[in-house]
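Enquirer: Following this line, the structures themselves.
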Structure I
Amino acid sequence: MTGEVREFVKEKSRELMESATCSAEAREAAKTWLEAAGTPAEAEETKRYLEELKADIVTVDGLIAFAESEAGAKVFGGADKAKGVAQHGREIKAAGAVYCDCPACAAVEAILKRESEML
């Protein structure tokens, strides 16, 4: 991994960790990867990190389905707000988005776009 790619991933990993929408698992994986960056453990931790990020990123279809569920209504602060999230999901999907555009998913998507440069 080049220094430029490492610095990019560090920046996006910090953004991910600071995001209110980041899962505990992704936050821990980012922390572990940051600690390993630039050390002999980096290559192995990079593989683990990428697998966790792939498991955690939410597709637009997943966002819409969740927003339209009872659990989504609870998370998003009521049925009306959840409907708005679902509508937002449909709008970004129509514009070509594949993934949710919340801060956590946006950071993960940016990292995953550089996967081949990380390995």
Structure II
Amino acid sequence: MTVFQWIAVPVLFGFLVWDIWHFGKGPLTTGSRLMRMTLWLTAALAILRPNWVQRIAEMLGIGLGANLVLYLFALAFLWTSFFLYARIVRLRQDITEVVRQLAISQARRGSSS
């Protein structure tokens, strides 16, 4: 094993243990927690067995395993960007609705403050 593997794999294992320990607790949904745990395991496996990533890349018609990782991260970034944008738009709509209801409620009571 390389020095990088000796450092990275225990860190990823620590993240995995953290997510297992906090499973069902905190603000993350079960699906989010499972996705994170899968990511930690996949990253550790890719670091421990880089030749497997290369084989998968070749099976998909991609020349290098590093290119496969780059493409996956680019797609994940795009998906995350669109997902977060949609969440922001929804939050703005919700805030607008709350403010609108509050204004109507105060107008009915005759309060202007």
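Enquirer: Among the shown structures I, II, from which was the value -22500 of helix-only ellipticity at 222 nm (-39500 (n - 2.57) for each DSSP H run of 4 or more, over all residues; to 500) calculated?
Expert: On the way: I: -22500; II: -29000.
Working through the options, I get structure I.
Enquirer: I would also like to ask the following. When volume of the Cα convex hull per residue in Å³, for residues 11-50 alone is calculated, the result is 56; to which of the structures I, II does this value belong? Kindly include the intermediate steps, with their values, before the conclusion.
Expert: Numbers: I: 56; II: 48.
Derived from the structure labelled I.
Enquirer: Comparing Rg/Rh (Cα atoms, Kirkwood Rh), for residues 35-90 alone across structures I, II, which is largest? All intermediate terms of the calculation are to be shown ahead of the outcome.
Expert: Details: I: 1.29; II: 1.11.
Biggest value here belongs to I.
Enquirer: For which of the structures I, II does the calculation of Kirkwood radius over Cα pairs in Å return 18.0? Provide the component values of the computation, followed by the final result.
Expert: On the way: I: 15.0; II: 18.0.
It must be structure II, since only it matches.
Enquirer: Right, something else. Matching task: 14.8 is the computed value of mean count of other Cβ atoms within 10 Å over residues 19-26. Pick the structure from I, II.
Expert: Numbers: I: 14.8; II: 10.9.
Derived from the structure labelled I.
Enquirer: With relative contact order in percent (Cα under 8 Å, 6 or more apart) derived from the coordinates and found to be 17, which of I, II does the value describe?
Expert: Numbers: I: 38; II: 17.
Going through each structure in turn, the value belongs to II.
Enquirer: Hey, mean count of other Cβ atoms within 10 Å over residues 3-10 derived from one of I, II reads 14.8; which structure? All intermediate terms of the calculation are to be shown ahead of the outcome.
Expert: Values: I: 14.8; II: 11.6.
Clearly, the read-out refers to I.
The numbers here are math on the coordinates, done by the rules we state, and not lab data. Model, not experiment: these values are computed from the prediction. Cβ atoms are built from the backbone, for glycine too; each structure is taken alone.
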